[in-house]
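Below you'll find a set of structures to go through.
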Structure I
């Protein structure tokens, strides 16, 4: 069973890395959003490996469902004519610097993980969904509501940008 978990971990890691490379490296905003969706689905898969099904479902519903749909509407509203400027290809120097910015911290972290492994903890405590819901509606209600305000403000900003580009008054 542990062998299958390692294979699933590797698969989800590849999905996350592939999606993140597509999200960052794509010149098209729609393709970048598809990369973001793949990355977020890979993270939901990681939550499933951690036996946190509720968190995986919330990852899919909130981030993949709501946030990505919001980003899609923002892209469609602000670039509806399809004549947006295409990003210029980065010079070789910038690509090398970007690769170094990833490899140097990544290699340091990989060396630390391989040479100084931390002891694993026991199985996490299972939290009932009812208790989690009461926490979201109790002491964390303000943070929960602020998330919806951020989404509302970003959608209003996208509509405002589209309105100004189309010559609205």
Structure II
């Protein structure tokens, strides 16, 4: 990590905009879910989405489908890893950081469903527990608009490709 030459404010803004655009629009599934980035650069990233009729998993009670819950936790964990990579390499440009995401992918994930997914708006947060050269681990949470914990998760993500140095070209 080279902190002697930090990213300029303009370059940091461009990275934030690029990551948000990638997460909210270029990953079509996230756009379908209506995920919106709330915070990228604190200890934990957070995203929000509104309940929609197609997300109902139990038609009598209107509860959020477990697949939506796990998908949101997974994507939020991936976003946390993206932000952690951006922090780990503060001297790299937006383009260099965005290229580092080429191999990012979920290796393993566990979800614990704590309460029924009832609500009108949901917020998921995630923090990176460890960012290694090849694998990152995260911890995620999903809350409804009242702050009720709905589910938690832990996941491992691949952050490097076939090359062991993980350098962006």
Structure III
């Protein structure tokens, strides 16, 4: 596979650590932090609780969305649900990365499937998405800097991965 080819082309479901059939609220011990946004679209029931609030169409919608998700992040921490807090943080990160993708590439498409997954030209996206990305970035960094969350995340990674 070429180095700039999308990773989803050779995705291995069996090896993926996050499984959609596990209730991570009942079995948090099975959760792994992973890298970046890994697990965000698989970990139930958190995916179903947070996902409906995840929107980045424009700056105003991103502000509302990120505020709701950050509130969920704090609520999960208050309830001692690290997995929920981590997934909420990942949704904030994903708000930033997806909005940036749409800001950089027309239609949010980074690769051209019709041309052997060549990179699409940058700078063809929507400026409004850059503003939405900035909103999500600020809230994501705020979540990541939460002292309680950072301490639990560090310990969790040492103990469970």
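The figures follow:
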quantity: Parent structure of the calculated result 107, given that volume of the Cα convex hull per residue in Å³ is the read-out and I, II, III the choices; calculated: II
quantity: Entry that produces -16500 once helix-only ellipticity at 222 nm (-39500 (n - 2.57) for each DSSP H run of 4 or more, over all residues; to 500) is calculated, selected from I, II, III; calculated: III
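Every number in this text was worked out from the coordinates using simple rules, so none of it is lab data. Nothing here was measured: the structure is a model prediction, and the numbers come from that model.
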